[in-house]
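Asker: Below, each structure is written out as structure tokens.
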Structure I
Amino acid sequence: MFKIARQVLRAGIVTEAPPDPDETLRAAAEHVQRELLETLGRALAIRHVDAGSCNGCELEIHALSNPYYNLEGLGIRFVASPRHADMLLVTGPVTRNMELALKRTFEAVPDPKLVVALGDCTGCGGIFGRGYAITGSVAEVIPVDVLVPGCPPAPLEILRGILTAVRAPQSRVKTP
């Protein structure tokens, strides 16, 4: 024990200097915040609904909350209730068990509501295809504003899809 403590004291703090702040990233984040406030007048509240996915898209959604993407810092947050949401973020093909729940969640979101469908599964069934347990794509159950392709889509593509929906909420089914 003392041997390790002596070695630590002799070596001192062994780290590298932190990188210089990147002003282009700071400017981009400020631009996104300003655009959200101009378009919505407040922060964007998202309700995530897993309609029957493999959880690949969920892992990428969780990556948006890490310090690299810093979704909360951009003024975008996830909420537990659809009544507090501005947008639905749907993953997976719609299973028969989730069809009614997805419709009810969509109806509970106050107008104007936005819907972003994430991943190949939400558009065509993806790896699940069409089977006895699958109702179909999200667009067959509720209206979709933006479809983000990929299996799973990268966090940056998810963020682009969210911003595409915020910028042009009047048209349905766009791909960023």
Structure II
Amino acid sequence: MKTYIALFRGINVGGNSILPMKELVAVLEGLGVQDIKTYIQSGNVIFRSKAAGTAQLAGKIGAAIRKSHGFEPQVLLLDSAKLNKVIRENPYPEAEAVPNTLHVNFLAAIPPKPDLKALEKIRAESERFHLAGDVLYLHAPDGKGRSKLAAGMERLLGVTMTSRNWNTVRKLKVMIVED
């Protein structure tokens, strides 16, 4: 059995794509996953599964939600080793003191042609970002909600992503049962 972290994009936001965590747990149980734990309504789930491939398992989860709830959210799966690496390689450890200003953007793939120059142009003076493969770290001390950089990242990277603040990343780490 392997531990996975499922990050759902766009569920339970703004009254759209509603999927109560209790119902999500039932969908996952129907797929045979075990030891399911959820964290906040925006779609963070930790579970254990015998499945070996993250892409195939993510596809099964999305398809099962489509069948049960009529929409298919993007599901990004990582294993505990990947989450540990993301935490360990944080390029802005000093930003952890104010964890709601530090964000980890989990990308669906490594961007083939990221426009880093354009990202630099739209970032506020106080903001910093670092692209590391399929993860983009963002430190936005003035808030992510007003950030032109945060608003333009996905388009300029050319891949879809889902973002979690450092509080959520650390909470997920604490919830993991190590493999």
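Just so it is clear, none of the values below were taken in a lab; they were calculated from the coordinates. Quick caveat: nothing in here was measured; it's all calculated off a predicted structure. Cβ atoms are built from the backbone, for glycine too; each structure is taken alone.
Asker: If we compute distance in nm of label points 7 Å out along Cα→Cβ at positions 18 and 130 for structures I, II, which one ends up with the highest value?
Answerer: I
Asker: Computing distance in nm of label points 7 Å out along Cα→Cβ at positions 66 and 106 for each of I, II, which one ends up highest?
Answerer: Comparing I, II by distance in nm of label points 7 Å out along Cα→Cβ at positions 66 and 106, the maximum is at I.
Asker: Taking distance in nm of label points 7 Å out along Cα→Cβ at positions 74 and 98 from the coordinates of each of I, II, which one would give 2.8?
Answerer: II
Asker: I would also like to ask the following. Figure out for me which of the structures I, II the number 6.4 belongs to, where distance in nm of label points 7 Å out along Cα→Cβ at positions 2 and 138 was derived from the coordinates.
Answerer: Answer for the origin of the read-out: I.
Asker: Please state which of the structures I, II yields 0.60 when FRET efficiency 1/(1 + (r/R0)^6) of positions 50 and 154 (r between Cβ atoms, R0 = 35 Å, to 0.05) is computed from it.
Answerer: Considering all the candidates, the number was obtained from II.
Asker: Out of I, II, which one gives 16.3, 48 for Rg and Dmax of the Cα atoms in Å as computed from the coordinates?
Answerer: II
Asker: A further question on this structure: A value of 2.2 was derived for distance in nm of label points 7 Å out along Cα→Cβ at positions 122 and 162; which structure in I, II was it taken from?
Answerer: II
Asker: Could I ask something else about it? Upon calculation of distance in nm of label points 7 Å out along Cα→Cβ at positions 58 and 146 from the atomic coordinates, which of the structures I, II produces 2.3?
Answerer: Considering all the candidates, the number was obtained from I.
Asker: For which of I, II does relative contact order in percent (Cα under 8 Å, 6 or more apart), calculated from the coordinates, equal 25?
Answerer: The value was obtained from structure II.
Asker: Upon calculation of distance in nm of label points 7 Å out along Cα→Cβ at positions 10 and 34 from the atomic coordinates, which of the structures I, II produces 3.4?
Answerer: It was calculated from structure II.
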